[in-house]
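The next part holds the structures, each set out as structure tokens.
Values in this text are rule-based calculations from the coordinates and carry no lab data. Keep in mind the model is a prediction, meaning the values are calculated, not measured. Cβ atoms are built from the backbone, for glycine too; each structure is taken alone.
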Structure P
Amino acid sequence: MSQTVQRPQEPASDDVRPLPSHVRFAIVGTGFAGLGMAIKLKQRGIEDFVLLEHAGDVGGTWRDNQYPGCQCDVPSNLYSFSFAPNPDWSRTFAPQPEIWAYLRRVADEHRLRPHVRFHAGLTGAAWDADRDLWAIETQRGSLTADVLVAGTGALHEPSIPRLPGIENFAGRTFHSAQWDHDRDLRGRRVAVVGTGASAIQFVPKIQPQVGQLTLFQRTPPWIMPHSGRPVRPRERALFRRIPAIQRLVRGAVYWGREVYVLPFLHPAFSRIPQIAARRHLANQVPDERLRAKLTPDYAIGCKRILISNDYYPALCQSNVEVVTGGIRRVERDAIVTEDGARHEVDTIIFGTGFRVTDMPIGELVRGRDGRTLAETWDGSPQALRGTTVAGFPNLFLLVGPNTGLGHTSIVFMIESQLRYLLGCLDAMERRGAAVVEPRAKAQAAFNAGVQEAMRGTVWTSGGCASWYLDRSGRNTTLWPGTSWGFRGATRHFDEKEYDLRPRLGAPIPAAAVAPG
């Protein structure tokens with residue numbers, strides 16, 4: 001039988017605080033989204049909240065993903081909260097340990113740990129219409145909350161393909177997000193299934209160690225040169241002494257990255273990056289047959305564009321084989337492809353990404369009519385401004401549908417959503433409301449506009465099938481514009497798009513809205 005290794009277990013937390021019976025805000029997750037929400041509540045003087053975390057430490061995806069070579073592909077100066085800059089990044093693209101350390105430091109500096117309940121992951125939540133609150137079940141017990149904030153994000157639950165015969169495999173199997181650090185890969189025959197962002201990073205790190213590496217590639221990615229470099233000590237010292245300098249650099253990097261969205265929105269602009277990517281491939285892969293295998297047949301940007309200087313050279317080594325045929329089955333000590341070829345392996349590593357359009361939290365949260373988010377969405381997630389969902393009162397999604405990006409930092413989008421959410425709280429306080437829910441017509445109109453804006457973009461016309469698309473073929477993952485455009489779309493909370501009412505009461509008449 002194969003042995004599938006789960007994600008490394010963090011040290012058990014010393015925190016033994018019991019779950020509260022009721023809180024005003026229950027926040028699920030302690031990555032950028034969950035911690036950001038908690039900080040904003042504390043800045044408003046709100047302490048009646050709890051962070052529900054399934055693991056033993058904070059950090060979200062940057063705690064869980066500990067594979068060799070893991071790093072961010074967004075510039076470091078953008079990959080932090082605007083209100084908590086980090087002058088000490090060692091590289092212009094931060095490695096995973098530093099990002100995780102940053103999140104832990106932010107949690108400590110803002111005194112969030114007393115609010116966290118570790119090993120208390122969400123197992124279910126249902127809107128109690130009789131009491132107008134959320135009834136929540138966790139790994140450690142139950143509680144209720146006035147407001148439920150889902151900060152789990154999209155890159156959370158690994159997507160592992162169901163390969164025929166995998167149960168018969170005698171070796172080890174694990175996903176890149178559940179890296180088996182106890183597995184010594186030296187001299188082993190390793191199969192890597194998938195060529196996504198994680199594989200691009202870990203393949204060059206393990207290639208020199210393994211005896212044989214067989215890469216099973218379904219679709220080659222477009223890969224651009226990596227411009228990362230170490231941050232010089234004098235730069236870090238300057239950022240520490242004069243924080244305004246780092247803010248200026250952050251602003252310059254931000255606006256520079258905004259330009260990167262043009263080839264996505266207007267494929268006519270994609271010729272320049274596509275030429276650069278082809279040149280990068282030609283310069284690094286001299287073998288014509290291998291280069292042909294690694295050349296995409298779709299428009300650049302249709303799938304996530306990756307950056308690397310060492311992936312292609314790793315694939316050129318004598319102990320690496322790139323296999324493009326589909327996998328027929330897994331045997332006790334081999335993977336058999338559709339052409340009948342048998343590839344002997346003793347370790348299988350999945351670099352197959354995450355469940356994005358069928359987020360697991362969708363199966364756990366039940367709304368006003370008793371249906372789950374997953375049932376309501378029916379395979380095609382949508383929300384009003386990526387944040388609220390009709391039929392789910394007092395529920396807020398951070399990094400919800402159509403809030404992902406292909407060109408810049410998701411942290412900017414999270415902060416935009418946080419501003420929007422706080423605007424909602426202001427409106428509720430101003431109107432004496434305890435319950436807020438988006439109107440179905442407003443949600444439908446917003447999402448119709450999103451899909452209209454998506455038409456003609458490379459994501460829908462680039463000739464590929466990507467994880468951006470849901471099972472109906474709609475792109476419900478990405479925002480079809482600039483991140484600044486999303487900031488504008490969420491800058492003001494429009495009360496006309498919502499029903500607000502007091503607890504167990506009728507909707508507040510529109511005439512009751514205060515001026516301004």
Structure Q
Amino acid sequence: MEIYIPDTTAISRGVVKRLVSKGLIRGKIVVHSLMVRYFEKLARDGHSLGHVGLEELRSLRELCDSLEGVVIEYSREIPKGCRIIELEDVDDMIRELALEWNATLITSDNTQQKACLAMGVKVLHVKNEGRERLKIEEFFDGNTMSIHLKEGVVPYAKKGVPGKWTYMPIDERPLTREELEEIIREIFEETRNSSNAFIEVERPGSTIIQLKNYRIVITRPPLSDGLEITAVRPIAKLKLEDYNLPRILLKRLELRAEGILIAGAPGMGKTTFAQALAEYYRSLGKVIKTIESPRDMQLSEEITQYSKTYATSEELHDVLLLSRPDYTVFDEMRDTKDFELYADLRLAGVGMIGVVHATSPIDAIQRFIGRVELGMIPSIIDTVIFIKYGRVDKVYELETVVKIPHGLREADLARPVVVIRDFLTGEPEYEIYVFGERTFVVPIKRKVPKRLSDREWRIKNEVEKILRKYVPLEEIEVEMLEENKTIIYVSPEVISFIPSKSYKKLRKLGKKYGVEVEVRPRRL
């Protein structure tokens with residue numbers, strides 16, 4: 001009777017069961033007890049592969065018991081010369097046993113096949129059959145963003161577009177653990193067989209898989225209170241032209257922006273915009289790389305995607321500096337090491353595009369405070385793009401100036417201040433500075449009283465009286481600030497018509513009422 005010994009890949013990928021059910025092998029199938037212990041240890045540690053392997057062994061045994069001409073046996077025999085066997089080395093031990101017994105080893109692993117051929121071991125190498133459609137794909141339709149499957153609960157899905165979606169049930173029947181285990185087994189089988197799939201993270205209790213364009217998260221007890229599968233899929237791949245950005249912003253992205261921060265709340269379309277920006281730079285002939293975890297961006301083949309899971313920050317730093325990209329997209333920056341790597345690469349001259357979770361654009365900038373020196377922030381970040389509901393909602397530019405911080409009055413309090421301006425209007429909205437040992441982020445709000453006082457009306461009327469000989473009244477805007485300051489905004493086209501004697505009259509007016517008067521060009 002022909003003896004077959006499967007390794008762990010042949011079991012976990014369902015290869016042996018498929019060969020038996022199709023009648024392609026007849027004889028004795030020997031499963032080593034150490035393999036059972038290997039899968040058992042993985043399962044107890046919370047790894048999905050362990051549960052998949054044990055379930056495959058159970059179904060294989062039931063299949064063999066129901067058929068004639070094929071039997072399944074379990075063995076504890078150890079090959080000669082093998083004394084201490086680690087569970088992680090069970091496939092090596094199985095290869096030695098197959099050589100000793102002159103048995104045929106069944107595997108789905110290319111390296112195992114090459115090792116068997118090198119040793120003269122009979123080997124049956126079976127590749128997994130690709131599936132046209134996975135069970136998990138059946139839960140998706142054209143406008144499904146993500147699905148949420150949990151044992152004992154009906155399946156739910158998010159449907160719509162970023163920022164405008166609904167969370168709704170897609171079936172009336174609760175899912176059983178057996179159904180979820182079958183979906184997980186199929187996911188693992190397809191992942192190990194496909195070149196377009198990666199197991200990004202494998203931890204006790206959780207597994208993150210990137211399969212085609214699906215990002216799949218699997219959690220098990222005790223991490224979660226039940227077996228759960230969450231799968232996310234991008235519903236659209238946009239080009240930068242689809243965002244209808246102002247021409248001035250496109251020009252900045254093309255010529256000046258090299259430290260870009262893309263921020264937004266979860267599900268608002270940050271990664272989709274970063275994806276479009278990466279493709280835009282590629283179309284300009286730039287060399288683009290990405291750092292992702294998991295690698296879920298849908299990009300052209302010319303763009304190399306690196307996984308943060310499989311490399312240290314030092315390794316990514318060396319690889320990126322030696323490969324000399326023009327821009328690096330850093331998706332999902334989370335911890336201090338991510339921000340330090342972003343800053344280090346940016347200061348080394350690499351154009352950086354970082355993606356961070358934030359509920360407001362200023363929150364994204366504040367995540368760098370304390371991680372890098374305050375004065376270096378404008379050198380690291382020059383453009384902040386805030387995404388809301390899939391569109392660009394706000395754009396900030398940063399610069400460092402020496403001035404008296406907003407809200408302070410004494411001249412000797414002047415210090416370096418990071419000024420954050422709205423890029424499209426040029427108006428400052430925040431200032432960041434160090435006072436004592438603390439860093440302050442101060443919003444700058446121009447408050448114009450809804451109803452002017454008699455004093456403020458007199459100031460406004462006298463300003464207009466001084467300037468109306470040279471500037472049309474509709475071109476003058478007088479703003480009263482709370483800190484005894486009056487700002488006169490005049491259109492740039494006519495500001496040069498104001499003579500010097502008018503400025504002298506304005507200064508006298510300021511002394512008369514005890515206010516500081518300043519003339520500024522108005523942004524169009």
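Data overview
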| quantity | calculated |
| --- | --- |
| Given 42 for percent of Cα pairs over 42 Å apart, calculated: source structure among P, Q | Q |
| Value 3.5, calculated as distance in nm of label points 7 Å out along Cα→Cβ at positions 137 and 201, assigned to which of P, Q | P |
| With relative contact order in percent (Cα under 8 Å, 6 or more apart) derived as 19, matching label from P, Q | P |
| Identity of the structure behind 0.20 (criterion: FRET efficiency 1/(1 + (r/R0)^6) of positions 49 and 305 (r between Cβ atoms, R0 = 30 Å, to 0.05), calculated), options P, Q | P |
